[in-house]
Structures are given as C-alpha cells and as structure tokens.
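Once you scroll down, you'll see the structures, which are given as structure tokens.
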Structure P
Amino acid sequence: RDAVCIFYLVLRALDTVEDDMNLSLETKIPMLHNFHTYLYQPDWRFTESKEKDRQVLEDFPTISLEFRKLPVVCQKVIADICRKMGEGMAKFLEKPVESLLDWDEYCHYVAGLVGIGLSQLFSAAELEDAPGVEDTRVSNSMGLFQQKVNIIRDYLEDQLEGREFWPREVWSKYSKNLSDLAKPENIVPAVQCLNELVTNALQHIPDILLYLSRLRNQSVFNFAAAIQVMAIARLARFYNNPEVFKGVVKIRKGQMVTLMMDATNMQAVRAIMYHYVNE
C-alpha cells in the first residue's frame with residue numbers, strides 16, 4: 001500500500017511538470033528527463049509551478065524521503081517507470097499526436113507504464129503471482145483504456161490550456177482544426193469524431209477482462225476493477241454526447257459508489273462491462 005501511494009505521488013509530480021503550460025520547453029524537457037534522479041536527491045523541490053497540484057513539487061522532499069524508505073525492489077520499479085514516463089512525456093512535448101499509433105504510444109508513456117508499474121509492485125509485494133500480472137501487453141492495455149477515457153473527457157480543458165491529445169488521423173476527417181469541433185455549427189461532425197474515439201477505446205476491454213481474471217488477491221482485484229468499471233461508465237456517458245465539447249462530462253457520485261461496491265468479482269465486472277458497452 002505504501003509503495004502504491006508513493007508511486008502515485010511521484011507520478012503526480014511528474015505529470016504536474018508536463019501539464020504546466022507556463023514553463024518553457026527549455027525548463028520542462030530537462031526536468032522530465034532527469035525527474036527519476038530527483039528521487040535520490042533529498043533536498044530537491046520545485047517552487048516555480050503555477051499548476052493546481054504544485055504542492056507535490058513544492059513538498060517533493062517529503063515524497064522522496066518516503067520513497068527511499070521503501071524496499072529496494074519497489075524503489076527500482078518506481079524509478080524505472082518514472083524514467084521511462086519522463087522520457088516519453090518529453091518526446092511528445094516536441095511531437096504532436098498525429099496517428100492512432102502515436103495516440104497509443106503517448107497513452108503508453110503516461111498511463112500504460114502505470115499499469116505495468118502497478119503490476120510489478122503487486123508482484124514485488126507477493127500479492128500476485130508474477131506470471132499472472134507481468135504480462136506487459138495486458139497491463140499496458142489497462143492504462144491505455146484509462147488514458148483514452150481521460151483524453152476524450154478533457155477535450156475542452158486541454159483546448160483552453162493549449163494542449164492537443166486527440167489524434168489528427170481521426171479528427172482531421174471531421175474538421176480542419178481540432179478547436180473547431182467545439183463550435184455549435186460543427187456539432188454533427190464533432191460527435192461523429194467523438195464516437196470514433198470512444199469506439200477505438202473499446203478495443204482494450206478484452207485485455208482488461210483478461211487481466212482482472214488473473215488476479216488472486218481480493219484487495220488488488222477491488223482496486224483494479226473499480227478503476228476500470230468507472231472508466232467504462234464514463235465512456236458510455238461520452239458516446240453521442242455533444243456536452244463533451246462544452247465541459248467535463250461526469251458520472252454521478254452515487255453511481256461511482258455503486259460501481260465500486262459491485263465490482264468485487266469477475267461475474268459482476270463482466271456484467272457491468274456488458275451493460276455499458278451495449279448502452
């Protein structure tokens with residue numbers, strides 16, 4: 001549990017650097033490349049961010065101290081994932097998401113690696129058998145699904161911040177500029193574009209079910225399943241929904257609680273997935 005918590009905080013700090021549009025590339029890119037080394041620098045902190053989550057950068061010495069208290073095997077997993085993710089984030093700061101292959105690659109760096117890292121931590125803690133969770137393709141799919149849902153959801157926020165993560169290969173079929181999809185007169189092609197991306201994300205469902213079916217620890221299952229069933233519920237809300245282009249479309253808190261309480265076994269998860277895929 002401690003390792004997963006620290007893993008999350010380290011990657012939240014890294015993500016805060018990537019998201020900060022007030023930082024120049026000259027500042028941001030070296031930071032992303034070197035971020036994994038800051039885990040071993042007791043006094044490193046960053047106080048120049050204006051992002052809402054900047055506290056994780058300002059208080060990074062607290063996070064890095066707890067990181068260095070973890071078992072060495074867990075430290076290695078977290079530092080390695082942090083290094084790979086930072087390199088990938090830096091790459092896509094200078095390279096737009098053009099193709100669907102680019103989209104998968106970007107999502108791998110920022111979320112697929114999270115799935116892979118979590119699986120390695122579960123294995124290191126002997127909560128799960130290594131052969132069951134260290135199938136990197138399937139672990140990667142868990143993250144890709146999450147990130148695609150987030151990217152679809154964050155269309156307007158990213159536009160306002162000057163970020164673009166929807167793949168040009170898809171949106172260029174419907175509009176000359178990605179920003180034009182938010183215009184009321186373009187709502188029909190915008191929703192068609194949205195639906196194509198939602199459909200693309202569904203390809204990861206079989207891998208998600210395979211991954212979950214291999215889990216043996218109930219706490220690990222509940223944790224992993226809750227994240228995925230909430231993602232499919234969000235995706236169902238996005239489909240054919242022009243509100244995605246006006247703000248953040250959310251699922252109700254009560255619905256979230258119900259999903260978390262229900263998704264405690266494979267039969268229930270399959271039923272939830274089936275319900276929302278058909279919806």
Structure Q
Amino acid sequence: MKRVLAVVLALAAAVVSGCGMNGQESIVDKDQIVIGVRLDLPSIGFRKPDGTYEGFDVDVARYIAAKLRKGYSFLPVLAADRERVLVDGRADMVLATYTISQDRKAKVLFAGPYHISYQDILIRPDERIANVRDLKGRRICEVKGSNAAQRVVEERKVAAQVVPFEDYGQCLAALKSKRVDAVTTNDVILAGLAARDGSGLRLANAQFNEQRTGVGLHKGDVPGCEAVNRAITDMYQDGTAEKLLRKWFGTSGLNLTTIAVPQFEGCS
C-alpha cells in the first residue's frame with residue numbers, strides 16, 4: 001500500500017510540475033537557449049545592419065548565458081511580443097526592458113530585477129515640461145505593449161492624452177514633428193534614444209515611478225529563476241554590472257553614483 005501511495009504521489013508531483021511549466025523544459029536542463037532581446041532600442045537592445053545585437057540588455061543576456069554555461073541565440077522582440085514569445089515557447093528567456101508588474105507576473109515568471117531605473121520624460125529642446133504634473137493636457141506617446149503612458153494617467157492621475165504608436169522610432173518622429181509633446185518610459189530607454197537621435201531631444205530628469213527590470217522566464221521555471229538570480233548577484237559583485245552601466249549610459253546624464261544588487265522578487 002505504501003509503495004502504491006508513493007507512486008501516486010510521484011505521478012501527482014510530475015503532473016503539477018508539468019502544469020506549472022506548461023510543458024516547457026527548464027533552462028537549467030537545456031544546452032542551448034533562445035533569448036528574446038529588443039532590436040529597436042539604442043544602447044539597450046539594438047540590431048545592427050550586419051544582423052548582430054548590441055546594448056546593455058544584450059550584454060547582460062550574454063553574461064547570464066555564460067554563467068549558466070549555455071549556448072544561446074537571440075530572438076528579436078518588440079514591447080508587445082515579450083509575453084507571447086515566452087508563453088508560446090519561442091523564447092526561453094526575455095531581456096528586453098521588461099518591467100516587472102503584477103499583470104505580467106500572472107503570465108510569466110521574473111528573475112531579478114537586474115536593473116532599477118525610473119520613468120522619465122523625453123522632450124524637445126525648447127519644451128518647458130519639468131515634471132509629471134506638467135503633462136496635464138499634453139499629448140504623450142505610448143508604444144504598443146508598454147504601460148508607461150497609462151501609468152501617468154492612472155497612477156499619477158494626470159489628465160494627459162495618450163497617443164499610441166507601434167515603436168519608439170515612430171514616437172521620436174512624432175515628437176520632433178510636434179504631433180506629440182512628450183515620450184515617457186524608462187529613463188535608460190529615453191537616454192539611449194536621445195543619444196542615437198542626435199537632434200537635441202533631452203530628458204526632463206523628472207524621475208518618477210520606480211521601474212524594476214527583470215528577466216522573463218516560462219511560468220513555473222523556478223530552478224531557472226534561481227540560477228539566473230545567482231548570475232545577477234555575481235554580475236554585481238564582480239563589477240560587471242557597473243562596467244556595463246557605465247559603458248552604455250556613462251555619458252547619458254543618468255545617475256550612476258550608487259550601483260547595488262537589486263532586491264529580488266523571489267521565484268515563487
């Protein structure tokens with residue numbers, strides 16, 4: 001009887017484990033992993049004309065893969081693709097300015113965060129917007145798949161007009177042509193866009209809404225999450241995190257005076 005019970009319990013555990021991972025194999029058990037990265041964000045995740053990728057998120061992804069001793073390939077994603085490529089199994093990990101939120105945690109598991117940033121506002125050189133309250137009555141760009149502009153309206157209770165666009169390239173064009181008054185999202189994204197554009201667009205340095213950027217994994221991949229968290233800890237302790245932040249954002253005007261290991265979300 002005890003033996004039968006043990007078999008039943010083992011089968012039940014296997015079923016539960018399989019359900020939690022939606023049939024996906026943990027990254028710790030794979031030799032080769034697919035990593036979703038942005039292709040459209042200078043200094044963060046950007047695909048060059050020769051097809052290679054560069055940026056802060058890309059370098060962090062390479063570091064984590066090396067720590068996990070995994071071969072890897074990159075899958076280009078836009079903001080709207082991040083949950084989808086994990087849920088349908090096209091990607092094993094996503095490092096793509098993926099801000100941790102309760103809505104997203106319902107669909108995927110987050111390791112990290114590996115970086116803490118803040119929401120900011122990108123404006124034209126002659127614009128007088130200085131803080132989030134100044135967005136009242138203004139037109140602000142929102143990229144499909146991002147919730148940054150909605151957070152201004154819903155969390156900060158600022159009556160701004162949200163204007164949707166497909167990607168940040170369209171947002172920049174709209175800002176420069178005065179079809180919108182501002183672009184708001186993570187400060188690192190805005191800093192990279194402004195530096196790449198070179199037209200004098202600038203950060204308002206408003207800094208609001210802490211942004212916890214994590215590594216997206218398949219829902220239920222707890223071993224993978226724990227392994228990634230160990231890699232992130234190593235990245236901060238061995239100085240790589242500071243090196244990469246200064247490499248990509250050292251001349252952007254972002255505050256890099258304090259660089260510490262972020263407090264992790266936990267892998268449950």
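Summary table
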quantity	calculated
Given -10500 for helix-only ellipticity at 222 nm (-39500 (n - 2.57) for each DSSP H run of 4 or more, over all residues; to 500), calculated: source structure among P, Q	Q
Origin of the derived value 3.6 (distance in nm of label points 7 Å out along Cα→Cβ at positions 80 and 96; candidates P, Q)	P
Label whose coordinates, when relative contact order in percent (Cα under 8 Å, 6 or more apart) is calculated, return 26 (choices P, Q)	Q
Answer label among P, Q for the case where mean count of other Cβ atoms within 10 Å over residues 112-119, calculated from the coordinates, equals 25.1	P
Entry that produces 20.0, 80 once Rg and Dmax of the Cα atoms in Å is calculated, selected from P, Q	Q
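Quick note: the coordinates plus some simple rules give every number you see, no bench work behind them. Everything numeric in this text was worked out from a predicted model, so none of it was measured. Cβ atoms are built from the backbone, for glycine too; each structure is taken alone.
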